[in-house]
Structure P
Amino acid sequence: MIPSNPIYLDNNATTPMDPRVLAEMLPYFIEKFGNAASRTHAFGWEAEEAVEIARENVAELIGASPKEIVFTSGATEAINLALKGIFEGAASKGNHIITVQTEHKAVLDTCQHLEKLGAQITYLSVDSNGLINLHELENAITEQTILISVMYANNETGVIQPVKKIGKIAKKHGVLFFSDATQAVGKIPVDLSTDGIDLMCFSAHKLYGPKGVGALFVKKNIATSVTAQIDGGGHERNMRSGTLNVPGIVGFGKACALCHEQMEFELQILKVLRNRFEHALYQINDSVINGTAVPRLPHCTNVTFRDLDGDRLILEAGNRIAFSRSSACTSATMEPSHVLKAMGIPGETINNSFRFSLGRFTTEEEVDRAVQVLSEIIENHFSERNYGHHQSL
C-alpha cells in the first residue's frame, strides 16, 4: 500500500500518465476496439487511422518522418531490434559494435548476448562526469565496425552525451549510429534531422504515456539493413510483427503531442525546481551532486551523501519520498551502480548515491518537503553518530 501523501521523485523510472492521455485512450478499449490490421471493414480502418495519427505525433516530436517510426512494446524491445537487427543485417560488412560502459542494462545485456554469437564489442570508458572521449571513440572504429551505440542522456545521472559530434564521427567513417534516447525524448529537444542518428529508441511511459509501448526510429535509407527479430505477419513494414497495441499507441501519440506543445515551458520550470532542490541539498553535510560540470537533463539529480548509511536513508525516507538508489538490486546481492563505478566514484560511497527525478506534476512545495525529510534524517544520523563517538571517549 502506498503511504498517504507521498512525494514522487522517481520520474526517470516511470512517469504518471497525464489524464489527457488516458482520456484519448479510453475509447479504443471498448468503442473503437478494431484491429489496425483488419483492412476489410470500418472497425479496422478506424483503428488504423488512429495508429497513423499517433505515428505522425511521435515522429513530429523528434523531427522524423512517420514512415521511420516502428512501434514496439517499449524501449527494451526497440534496443534488441536495433542491436540484433543491425548485427544480423550488416553481417556481410563486419561484426564490431562500439558502446559505452555506462549504457542502460538493456544495451549492455544485449551486447553481451551478441558477443556469444560472435560479435566484437568495444566498451568505451567515461570521464568523472560520465562523458565519453571522442578521440577514443574515433580510434576504436575499424573496418569491421557496423554500429556505434551511445545513449542520449544517462538514466542515473541525466548527463547528456555530445550526440551531434558522435553522429558526425559515425558519418565520417560510414558507421551507423544508434542512440537510446529513452530519458531524453519529451524532456529536451531531440531533432533527428540534425543529430546524425540512424536508429533511436524511446518509450511512452517515460513521457507521461502508458506502459507497454515504445518506438524505434529507423532512418528510411537503412531500413533494409535491419533484420526483424519477431516474425509472423509482416506488421510495421515487416520490421516488427504482431497485433498493434492500439490504445497504447494512441496514448503514446497524445503524450508526444503534449510534450511537443509544452516542452520549452516545462524544461524551464523543471530546471528551476531542480536547482532549488540541489541548492538545498548542498547545505546538507558531505553531499556531492554528480555530473554537474556537463550538460544534464533539467529534471534529474544524482547525489552522493558521502558519510551516510544509505540503507538507513532508504528505510526511513522510502515511505515518504519515492526515489531511486543508484544500484541494481537482486534478491541475493547488491551490485554497485555500474554508471557511477565507471565515473570513478569510490565503491564505498556508491551505495550512498541516490537519484531524484522531478516531473510535470512535481510542485515547489513537494521539493521543499522532500529536502526537509532528507535533512532531518541525515542530521539525526550525524547527531547519533557524534553522540556515540563522545560516549566512547
Structure Q
Amino acid sequence: MKLKKGILSLLALSMMSLVVGCEKKYELMSHHFTGPFDTITTYMSYANNEEEFNEQCDYIEEQLNYYDHLFDKYNTYDNMNNLKTINDNAGQKAIAVDQPLIDLLILSIERNKTISSKVNVAFGSVINIWHDYRDKAEANGGVGEVPDSEELEKANLHTSIDSIQIDEKQKTVYIDDPEVSIDVGATAKGYAIELIKDGLIEKGVDNFLLSGGGNVASHGQRKIQKEGDFYLDECADKFCVGIESPQDGNYSASADDPDSENEAVLVVQGESIVTSGDYQRFYQDDNGIRYHHLIDPDTLYPAVYFRSVSIITEDSGLADFLSSAVFLMSYEDGLKLINSLDGVEAIWLLEDGQIRMSDGLKDNENIYVIEKSRLK
C-alpha cells in the first residue's frame, strides 16, 4: 500500500510538531546561600521553571546547614552530637554521631596515611591557638600578636591522629588523649559539597555549578549557548570557572583590566576545583607580616610557599584535602604528589607572581592563563 506525498508530508509535520511540543524550555537560574561553613555559596543550574529550581535550592540549603552543624567544632546544636561533642568528651567517653561524620573522619585518616601527612584532623590543638590569636586580631582591626614557639610546641604534643578511635559498628568516636582536638577545616567543606553534588545527581539534576568559598563542583554543561566573547570558545556551551587572583602584592589588580579578578579560566565538565590561599583568612602583626589560617605541621606556623594552590579533579572532597596538603609543601614535592595521582591536576600562584601548572594542564585547550607572562 502506497501513501500519497501529501499524506506523508502531513505525517512528517505532525511528528515534528509533537517533538517540538515535547521539547523542554530551560532557563539559567542562580541563587546565593549565606551562612553555612562561614561563606557564601552560589548555585547555578538550568531548570524548566522556578518551582523546580527552588526545590533544588531548598535541598542544597538544608544539606549545607546539616553538614555545617555536624562538622562544627565550636558550637553545639539541639538534638545532635557533632564534632564539638566529640572534642568536649575527649579522654572521657565515646560519642555516637551520624554516619557522614564517621565517614569523613575515616577518609581523612586514610588520606593522611596514604596521600599526605600534611593534613591531620588531630591537629586541632595547634589550630585552636592560631584561631584564638586571629580572633583577637580581628577585634583589633586585623592587627595582632603571634603565638610563640613554646606555646605551639606544647600543643603539638597532642596531635597524634592515632588518638582518634572509631567504632564503625557502634558509630562512635573516642579521643583517648583529653588534650587532642579534632579539626576538619581542611576537608569538611569539600566533602559536604561532594555529598550534595551526588544528591543532586541522584535527584535527576543533569547540569549545575555549586560553589562555596573556593570549592566549586560541576556537573553537565550549558543547555543554552552563552553569547559573548570568551578567552576559550568552549565557555559558550560549557561551564567555565576562574582561578581567583589574590589582587595584592605581585598580583595587584590593574585599574584598566576588567578581568584582573582572575588569573586563569578553566573549562569544567564534571570536575571540581578547590583553591586554598593566604589572601582571605589572615591577620597581620605590627610589622605588617601576614599570618593566614593554613598552618604547616612541620613548622607550626603558616606556610609561606605560595599565594594559592588550586586542585582540579572529579571528587570535591579529595580536591579539598589536596589543596590544603599541596599548599603546605614545596612546589617540587607538590608537583611530584599531583603527578602521582590519576585524574588530578593543579595550578600554583607563586609569591613572585608566576603561575605554574601540573603536567596534565600544560598545552591543554581547556585552560587559559590571562597574563601569559606570568606562566612559567
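Computed from the coordinates by the stated procedures, all read-outs in this text should not be read as laboratory data. The structure displayed is predicted, hence computed values, not measured ones. Cβ atoms are built from the backbone, for glycine too; each structure is taken alone.
Among P, Q, considering only relative contact order in percent (Cα under 8 Å, 6 or more apart), which has the greatest calculated value? Show your work: numbers first, answer last.
Numbers: P: 23; Q: 14.
Max of relative contact order in percent (Cα under 8 Å, 6 or more apart): P.
Source structure of the calculated read-out (FRET efficiency 1/(1 + (r/R0)^6) of positions 36 and 348 (r between Cβ atoms, R0 = 30 Å, to 0.05), 0.55) within P, Q: Q. I have 157 for volume of the Cα convex hull per residue in Å³, calculated from one of the structures P, Q. Which structure is it? Computing volume of the Cα convex hull per residue in Å³ on every structure in P, Q gives 157 only for P.
Here helix-only ellipticity at 222 nm (-39500 (n - 2.57) for each DSSP H run of 4 or more, over all residues; to 500) was derived from just one of the structures P, Q, and that gives -13000; the source is P. Looking at FRET efficiency 1/(1 + (r/R0)^6) of positions 172 and 236 (r between Cβ atoms, R0 = 35 Å, to 0.05) over structures P, Q, structure P comes out largest. Where does the value 42, 22, 14 come from, among P, Q, when Cα extents along the principal axes in Å, for residues 276-315 alone is the thing being computed? The correct label is Q.
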